[in-house]
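Each reported figure results from applying straightforward, stated rules to the coordinates on display, with no laboratory input. The model shown is predicted, which means the values in this text are computed figures rather than measured ones. Cβ atoms are built from the backbone, for glycine too; each structure is taken alone.
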Structure 1
Amino acid sequence: MAPEEPARDAAAPDRRPLLAALLLVLAVLSSFGVIYSAHESRELFRQLEQARRDENEIQIEWRQLLLERGTLSSHARVEAMAGSELQMVPVEGELRVLVVE
């Protein structure tokens, strides 16, 4: 004799199609979540690379400004400009005063 299958209540609805539809909806929502997170990750990486490029440009500009400041504030250049543009001359002898802090 074949084992008997449990008797199904004829009035009880079959829930398998509902469960399959629910799982399908959850799989689709999960795939959209993966797509969104991949897009967000790429966008954040692009912003990071842009920030690194900006930092590099700022560092280059800073080094150039330091070189320019060193050139413009050299003692020989300041002395030459004082003589040529301001008609200043070095102080001689007794007109020289030393200030000590």
Structure 2
Amino acid sequence: MTKVARVNAEKKIKDCRQLVSSKKVIKCLEDLFLNTNNGLVAYEIGHEYEKTGKTEEAIEYYERAENLFNQPIYKNMARAAINNLAIESLLAAKKKKRN
């Protein structure tokens, strides 16, 4: 991704984040993703879904981001988010099993 494309994506992501509800933020980001197919946008959608507790949707977008990113540092960032959600799910299941 060129520097100009990255800056434009970051600005549009910031604009989406200014919306009031998580539902509106996600809708704005999903529309942006449909138009750009940008890894950074996919990552941000994953993050929004994670914040709302929608783990499966979050993982789906983190995986999309991982596949779209070219640079290893960003691929690793997306993979770390996926792994963290997997660990949290395992810990929650283990805690639920104990109770």
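Comparing FRET efficiency 1/(1 + (r/R0)^6) of positions 19 and 35 (r between Cβ atoms, R0 = 25 Å, to 0.05) across structures 1, 2, the highest figure comes from 2.
As an exercise: distance in nm of label points 7 Å out along Cα→Cβ at positions 59 and 91, calculated from one structure in 1, 2, equals 4.6. Which structure is it?
Details: 1: 4.6; 2: 1.7.
Working through the options, I get structure 1.
Hey, Cα Rg over 2.2 N^0.38 Å, for residues 27-66 alone derived from one of 1, 2 reads 1.96; which structure?
Details: 1: 1.96; 2: 1.00.
Computed on structure 1.
Given a value of -28500 for helix-only ellipticity at 222 nm (-39500 (n - 2.57) for each DSSP H run of 4 or more, over all residues; to 500), point me to the structure among 1, 2 it was derived from. Can you show the working numbers first?
Details: 1: -24000; 2: -28500.
Working through the options, I get structure 2.
For semi-axes √(5λ) of the Cα gyration tensor in Å, the calculated result is 26, 17, 9, so let me know which of 1, 2 that is.
Corresponding structure: 2.
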